[in-house]
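FYI, it's all coordinate maths here, none of it is from the lab. Nothing here was measured: the structure is a model prediction, and the numbers come from that model. Cβ atoms are built from the backbone, for glycine too; each structure is taken alone.
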Structure P
Amino acid sequence: MRRPVIMPAAVALLATACSADAQTTSPFPEPVNTSDPVIVDVIEFARVPDFEGDPARMMLLVEEPASGRLFVNDMRGPLYTLPRDGGSATLYLDIDDPRWGFDVEASGREQGFQSFALHPQFAEAGTPGYGRLYTYVDVRPGGAPDFLPGGGEATHHTVLLEWRAQNPNAATYDGGAPRVLMRFEQPFRNHNGGHIAFRPHARPGDPDFGLLYVGAADGGSGGDPLNLAQNRRSAFGKILRIDPLGTSSTNGQYGIPADNPFVGDDGALGEIYALGVRNPQRFGWDRDTGAMYVADIGQNAVEEVSPVTPGANLGWNVWEGSFRFVGRGGVDPMNPRSDPAMTYPVVEWGRGDPLMPGRQAATGVVVYRDDRIAALRDRVLFGEFVSCEIFAFDANSPPAGGNQDFRRVLLRSNGGEPANLLSLIRAAAQRQGRVPTERADLRLAEATGGRVFILNKHDGVIREIVPAAH
């Protein structure tokens, strides 16, 4: 009996058809659980000035530990300071000022002044990090890139800059032009760069002290078309770890820590700490356990918060969350979390979830280990920034993926009914006779003393979560 011969092309066609049948943008059988929310009180802490008539597009708030002064940025280029107890904002630095020689590229929703970090020795005279401030910003092309994507449209550059203040306590920046530590040529205009931070609880003598973590998104478009996130010779789609005061990098402008996981591997960049990320907008650390978490924005199916360990592969663009990435149309829900070489999310949710209709993007991450806000003790806070929903999971027993083991966090303002941030912003707009917004782009931040702040890009208001009134 003759057996049928299946040609390779037919096999490929069959596999494609099977993948298409399995493809979905809703891989979770149940929606996010909204019962039993955590209720916290919130106040309006401070306002950041408008920029050319439009509300500040706030991205990040960072505390300077020595003085308690707070720094907050606007994506268009300004960096402001605020007193620890609130009050008026003071312009500290404007990256877009022509004297610095950088033309900030902030024309798109995702582009501009992405992030910043103060060296842990920023205010300590006589130390190597004295006066040093780092900014991560999208600019018009200029200068030779250190990292090339190998394709795309060469739309703009993302640069990591070091500024040196002569007097860090001065009201405004008093140093010279910045030094370029690294420069990326971006292939597309979305998911470029990400978050930068020093591990806040590292102390002198710790292996992590003074080392800067740099989120480098996959370069944009959709689906990582240049396959950069899994390419260990590329800096795109990675979390990098560098010594900004060192000189051992190829360009001599920063150091590569000897204990980075790929140091000595000829097939990988020594700067890489973790790979397989799409858009690492925010990461944070647990001061009790040292655990690191990243909020990584998904494609069209899954948003996630994932643990980050040295050498971890978070899966993108082979995996989106716990599921095989099929294409821009979705994921394969069969056989989730089936590759032991990958690091999968602790929490995740579907982009089709009814609580958060429309476009979605993960943000976070604050690990709350203080007593000031009792309802948040030992919880990891994260959120979805378009709908402005905030969630929390147990820091002592992190979940193993899925969308059920975290709780919604609602905000109570002036004794009113608990609501999410977007509802508070919309209600205020209606009271003021303005057109309510459909999105506000939530961000979370923390400061010493158990303080948690909520930022957004719509009304210029910094809100603070405060102890419940009794």
Structure Q
Amino acid sequence: MVVSTLSDHDAIPDDLNPRLWKTSKRWWIALVIGSLIAPIDMFSTLYAGGQPQIQQEFGISHFVATLGVGLVNLGIAIGPLIAAPLSELYGRQPMYMFSAISFTCLSLGSALSRNITALLLCRFLAALFGSSVFSNFGGSLSDMFSPDERGPLVALFTLVLQGAPTLGPLPGSFLGQYTSWRWIMALSAIWTGAITIPVLFLPETELGAIRKRQKYKDHQKKLRGTISGQGDVPTRNLWGNALLTPLAMLAFEPIVLATSLYHAFVYSLLFIFLEAYPYVFTETYHFDLSQNGLVFISPAVGNILGVLLYFGYFKPMYEKKQRRLRRDNKNRPVLGLFDEIQLDLKPEARLPGILTASFLVPIGLFWFAGSSGHPTLHYIVPVLSGLPVGAGMTLLQLSLSNYYIDLYPKLSASALAANLFVRNFLATWFPTFAVPMYQAVGLRNASLILASISLAGIPGGWVLWNYGGRLRSGSRWAVQDIL
């Protein structure tokens, strides 16, 4: 994602400048994009409600059946890396159209599949082609809204991104209990098909594409095969930056690798629960399919609480510290020619949210471990364990995203792309071993294993808090402290 600078917007006539459009128009565009993200993001977990029928109809193993979830995550891991440079070449609006139309057709294809191979292939391709929306929505928000205007939209999109897959099992389980699994797949096609209509009429917001379409010539920039606001960058460099830079950051930036792995584990818990919740609550409380789907309301409410916690406490606390730092240092006398004044907080100022999330997730998992497998204990006790886990998920996502932005000001998009790739790649495989693990070691022990692994976030956050500056000093890309 390339964020347009102020000079980019100044170079566009007022009537074509997305930031100068009416507020109602900009919000409408954002809501249409959010409405397109929701069914694509829910596609992986919606499947869970039809998985028992699919397994029975095609006579396949549990492992093969879970690939219907895993391959969607794999498609979402790969798709944005390919779509990012395409959006810079051809604009965002064609990519949204491509996402909507291809996802609608392929999800319909999955509903009409006559064998498991066709079903899995359609689901993978639907995710691969549909996921281009994930690499574009952040750029669209940046195109249309200034940083001060984005707060409510960031909160809304975070809820959609985390809440949609969390709530996916709810409609999927009801449809799976009372209808054919094909209607679960058809729901995605119907939903995105309806959203495709307004998507077709979305205006272009990417500044380079607007210049091309309006024949607006800038004598210092080649408009063909360049990134707007980045100078003349050959098309081949677009692909190199989009594909290789995130991988290079995973290889050479320990902070990105470590935080991405932890975030991937926390995110993948949702896909373990996708398989584990039905197993645990059916074994212990004899829940039916629809009742198992209702259990996911708990982590979904937790997602909302995590967003409220971030925007109600951590973000205001950060902004208060930022204002105090600038007020104190702005009036400090310059002591010499090379004396520099720090006006921005260090990236580690974002860590309190990450540290809090690293406590919330283990609390929820240990809670679930301690209350699982006790038929005499009311079911609401293990159900409510999803609240701190869900809150930790969204709080971690918001805090970590802003940490990357502060840590790598010029390469934050690549850091976020690296995180997205690791997160979804790991989530590809987690559903396949959830039930076998619970069967092998028992309800409580399996949950204790997950809870114990999640504790790694606490010492990891402590290391970043105390030694983050030292780690950054050895980085080729991270922002450095003013000495």
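Structure above, values below:
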{"item": "When distance in nm of label points 7 Å out along Cα→Cβ at positions 138 and 178 is computed for each of P, Q, the largest belongs to", "result": "Q"}
{"item": "Top of P, Q by distance in nm of label points 7 Å out along Cα→Cβ at positions 34 and 66, largest first", "result": "P"}
{"item": "Structure responsible for -24500, with helix-only ellipticity at 222 nm (-39500 (n - 2.57) for each DSSP H run of 4 or more, over all residues; to 500) calculated and labels P, Q on offer", "result": "Q"}
{"item": "Comparison of P, Q - label where relative contact order in percent (Cα under 8 Å, 6 or more apart) is highest", "result": "Q"}
